[in-house]
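So, here come the structures, one by one.
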Structure 1
Amino acid sequence: MNEALALYIHWPFCVSKCPYCDFNSHVRESVDQDRWRSALLADLAHEVDVGPKRPLTSIFFGGGTPSLMPPATVAALIEAAERHWGFAPGIEITLEANPSSVEASRFAGLAAAGVNRVSLGLQALDDAALQFLGRAHDVAEGLAALETAQRNFDRVSFDLIYALPGQAVDDWAKTLDRAIGLGTGHLSLYQLTIEPGTRFAAMAARGELAPQDPDLGADLFELTRALTTAAGLPAYEISNHARPGEESRHNLTYWRYGDYLGIGPGAHGRRVGVATTRAKKPENWLTRIDARGHGMDLEDALSDTDRARETLVMGLRLEEGIPLDRIRPAVDAAAVARLANLGLIEQTAERLRVTPQGMLVLNTILAEIAV
């Protein structure tokens, strides 16, 4: 059994429109901070009554622009979480942040509130790429925010997006070398994907954006693994690389299919076999808080097969793979044997894992072996 217990706190508000998420309707000029702090604390307290009673191993503040939450609100939520559940030794408390000077100016206050890890959305180290990606910051501002983060937090991660239109292997190699040289212990490195409903999908439909050739994408993926491994930040998940001991403990709880409690608008959770979903729209969530004392929208008990399926989908992303006893109801044994013969997956008496070659076609593998 995975004894980790994580808490996800979702702050829905953005300060500017984003080409990736569906929270553009949540852009706000101002927020009633006292009301939102009280509502989040109420939603948090509800989980105490219905969820596991183990100490928390991680807290993650995510969503729209959580780094613009007042440090007093962050501190109040951290203090309430510790009072309700207690903290496991070495608890990881992460906050997502955009690399703007406005947000970086809050880092000292957020660190004093109890945040000990920040995940910074740099996304590119080239101004033209940032402009293409629709980001408001430039490289200089992003690097200044990174330097501020490294001064204020024990652990810092940042993300980059590669396989951009026109990006050659040498271009990405230079960018990645520069990123590694910035000295963080964790990198999240994602290939550009064109998701339905995004600005990129609309550009592709108009012929303004051509996806990278899959063979080039594979070359970039393999280069990424080679360079990060050589630098002492090997991949531990398909897109995440870290020095040993600096892996994201919070995300590992997701990928290992542990229990996590989700509060705030649109937050999802998994607690003791129950899938939870909070009301997505901020106003609807607040209405539920006022009426019921919590923002829950749905609670669905998952069958053993459902849980095995979700464990499979999440866990095969990890280099370590998954314990077989947790996924047997969801796996086609014949398909596993066939793909193992092709060198795409490995099976031992206790675990199933995807090989480095298999990670290039992970979605295909999942479609083949899941029942």
Structure 2
Amino acid sequence: MARGVYIHIPFCHQICHYCDFNKVFFKNQPVDEYIEALGQEIAMVVEQHPEAFQQIETIFLGGGTPTSLSATQISRLLEIIRNFIPMQYVKEFTSEANPDELTRDKLQALYAGGVNRLSMGVQSFDAELLTKIGRTHSNSHVYEAIKTAKQVGFDNISIDLMYGLPGQTMEQWEQTLQAALALQLPHFSAYSLIVEPKTVFYIQYAKGKLHLPTQDLEADMYDMLLREMEAAGLAQYEISNFARDGFASVHNKIYWDNDEYAGFGAGAHGYLAGVRYSNHGPIKKYIETVQSGVRPIIHEHVVSLEEKMEEQMFLGLRKVEGVTFESYERKMHESMQKRYGDVIEQLVKEGLLQQDEHGIRLTRKGRFVGNEVFQQFLV
């Protein structure tokens, strides 16, 4: 049974230099046709897996940029979603957003359509760095968007920040954190830059033209992040996420709990009935396939028990609460100790994991080298 729904909106008015998600420039795209095709895909999948959609808890509009749509297009998209997805158990309905696109009419359309959480891509409060990473908004856009969103009725607002950016100094990162925390929002996400293939930054990196902070400086930035968030009363609940009580992202927890979710749209990924799948990325191909009455899947993979075990560990350990013995045994029908006892013992000795009667979790030291810890649970 799926707990959540992810819907991909692949359109952007500006392509950021670090982004490797499926996206295209908005201009001259068949946006309205795409929205209608989304409705057809959702209807198709709900009809094929009615049992999976009985208790959907979260819906997440990602991209690309959902707020690249006009207010009218947003209203139509949300109408389609409400028509096909049972809404009675939905407690969190998130839309990603760009600050410079969040006009009052778009915010009103989102709010009226049932969206109750905004996740804004801010990344930095340093104008020079924003230009360097290909962002088009200014700090005033951020302040205005948050002010208008609150006036419209949104109280669950999150912003994304990035560190380890090209040429970024500790001073710039500290100023960004201070500016972000001054907004007194209930949720923050902060990610280190990863240079992904098929991005502007990857091309620059390959040519030796991308100058990134050292690993030590990046670790210091992460350390500052942990200290500043804690001092501001925001609890870390996952390696990159911090929230006030009651505002942790329910949708993202579905991924970290290794639970099932439906993915809709061009390039979207999903996990239904034990099968991970991905859709066609090119928009024309996606629309044509859906219009022919066929699900637009390009790849399917039946997840083996072995893979489920590994995923339960490396996804679950991203959470500060870690992985409980009970949840592992309930899903895998064998004890965590039987499978990973030696690995856990070694990582506890190294001070990277801590263990109690309930389960295991990363130590503070372990959070700095999370990927190395996760690697130990992969065959």
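For the set 1, 2, ranking by distance in nm of label points 7 Å out along Cα→Cβ at positions 37 and 213 places 1 highest.
From which structure (1, 2) was distance in nm of label points 7 Å out along Cα→Cβ at positions 117 and 165 calculated, if the value obtained is 3.6? Label of the originating structure: 1.
Read the figures in this text as sums done on the coordinates, not as results from a lab. Note that this is a predicted model, so its numbers are computed, not measured. Cβ atoms are built from the backbone, for glycine too; each structure is taken alone.
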